[in-house]
Structure I
Amino acid sequence: MSSSSGTSSSSGTSSSSGTSSSSGTSSSSSGATGCAAAGETCVPPAPQGWTYVNFDPESATSGCSNGYDNPTPLEQTPTAGNQCTCTCGNPQKNPCTQGMENVMYGFLASPGACNGLGVDTIALTITGDCDNIGHKIGKSPGNNIFQTGEIAALPPVQVPCDAPVPQPPTLTATPGRACAPNALGDGCTGGGTCLPTVNVGLQCIQLAGNNNGQCPAEFDHTRYIVYAPADVVDNRTCAACTCNTTATTCTMPTFTTYAANGGNDCPGNGNAVTVDGNCDNLPNGSDNSNDDHFIYDAMATTTCIPAQTMVPVQNMVQLPTATTICCQ
């Protein structure tokens, strides 16, 4: 009887984790084997503060693995060059109509016509606009209307060109996405958790901050430092560019005087002088005696080039708080 009490003790054995042991077996069967039976995977425990995620480091648009949801876009550290490329627009002035030149007037009866007695030489400051002579051309000392004129073409000069503000190089970052498990399964071997088996991306854990670049031992296969793209603030600008003309050719120069009558515009057809450096007859009927303004014009064939092809990027990209993702 007593020995049947021993049997009872065998019931002790039963209580000695017979059931408990079988519960242990159940717990171990809810280990890797139990997880697998449920179509899940036994994942090592996530340290305090860390949470389980299914992370795809190569696509922000891939769907979550089965059993995961709430996809969150994340990207790895954005990068970009530190130089901006300069481009040029159009010349700000005509490089063929800037400078100083003399025009000489004479009349046919004068010796040398354009450089003898009774000739008027006028110094001009040329800007390509309706420029002021400073006085009326008037007539010769003998009260004759000038009948000849001489002016040479201006050489080209370098002028500034429009220089659009360049844009910083495009930020590039590898996009990714993290999905949270819909629910945590039973416990499994080693204090782990049964989680839905990942079929897209990686099985990982995440923590706010960079964790000093460290990953827990069970998840130290690959580490990612990621950011929420919407929270990345791009404060970068570019230094200013400068551009100038080069290799300019000037053709078809013209010089015409006008009677502005005290104003600053050049009305009507005006009175032209051929621009060839020779003493030329003025057109019949020309009377420039009341003219006090002029326009010097020419056609420029030129190229605008930047003084420097690249300028530095200024300011920085402001990154939000990082997230560390560590994967098996």
Structure II
Amino acid sequence: MKVISLCAIHGLKVTKTDEEFEFNDIKLIQASAQLNPEIFTESFFGQAGAINCRTFLNGPYFVRIEDVDSSNQRLLLRNYQVFKNEIRNLLNNLWFIKDNSVNPLGFYSFSPMLETNYYIGTSEGAGNTKADGNMSGEEFSLNDLKSSFYILEAVIKLITENKRREEAFQITFEPVMVSKSPMHFINHNTTNRIERALMFWACARLEKFLPLKISLFMSILESLFSSNESGELSHKMSERVSLYLGGDSEKKNTTYKNVKGAYNVRSKFFHGQRQSSQLSQVESLAAISVKTDSIIRDVLNKVIKGDSAIFLESDDKLNDYFLKLLFG
């Protein structure tokens, strides 16, 4: 049976080019004022409705066309879930290039053959926000999309829980079809520092409330830079981040102060206290969040692209690494 899977996207502008982008048999279709009748068939219009179809107009979208055994309902649902996860991961990783609020609007899978009566549709709720808590469109090139895919491949290699997540994948059919999130089955104690940092990163990107968003940003840094050493945590984390990112003394000093300031926001928020009078306005918190987001982007890019081995070491070896950075 021929199956077409579609994903509408919010907030993504793709620089116009004649080049095509495709990954894992999923193709990006450039923005167009008209819908391709070979993809947007009578069957799809009838089941998805005109409102959902309009989300594909004047914006890029993803499509995958495949042949699937129509008698294997579990396989159909599994392929649909994989389609959703691969696109979500690709769009999420655009953050490694620059701050954005690109999100999937909806996922659909159907057969253009009316007699099969096969159709699945999932509308997406509010998704990732920008560092200031808002949502707006961002332009990316095809090279940016390719970079996002390469980062995704690098991240997958660092995730120790993949096999357990695969084994935990479950679908129930009665009374309704439900796909249980494999995140529910993760044993947190088996994850590594980078995995835990990325879990906090995913939560932070979804959060609009700036004190909580900034607090989750700090948990990303703690996941990577904390160890079994005693001492004042906010100073140690700020120092280690500034040493790790490097630069001249002025840049290190700026990084240190920015991280320390974000820690102060987190400390007051998690202890149920009001923020200082200087941070009583949303704009002030937004400025801290944007600076912190930029620092974390630099950190995670550096960790994932070249330094992952350091952050997968024991606490003692991580301590030794930062002592060498500190004293040369």
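Laboratory data are not the source of any read-out in this text; all were calculated from the coordinates shown. From a predicted model like this one, the values you see are computed outputs, not experimental measurements. Cβ atoms are built from the backbone, for glycine too; each structure is taken alone.
Can you rank I, II by relative contact order in percent (Cα under 8 Å, 6 or more apart) and just name the one with the largest value? Kindly include the intermediate steps, with their values, before the conclusion.
Details: I: 29; II: 17.
Ranking I, II on relative contact order in percent (Cα under 8 Å, 6 or more apart), first place is I.
For Rg/Rh (Cα atoms, Kirkwood Rh), the calculated result is 1.01, so let me know which of I, II that is.
The read-out was computed on structure II.
Looking at FRET efficiency 1/(1 + (r/R0)^6) of positions 37 and 149 (r between Cβ atoms, R0 = 35 Å, to 0.05) for structures I, II, the greatest value goes to II.
Of structures I, II, which gives -2500 when helix-only ellipticity at 222 nm (-39500 (n - 2.57) for each DSSP H run of 4 or more, over all residues; to 500) is computed from the coordinates? Among I, II, the structure yielding -2500 for helix-only ellipticity at 222 nm (-39500 (n - 2.57) for each DSSP H run of 4 or more, over all residues; to 500) is I.
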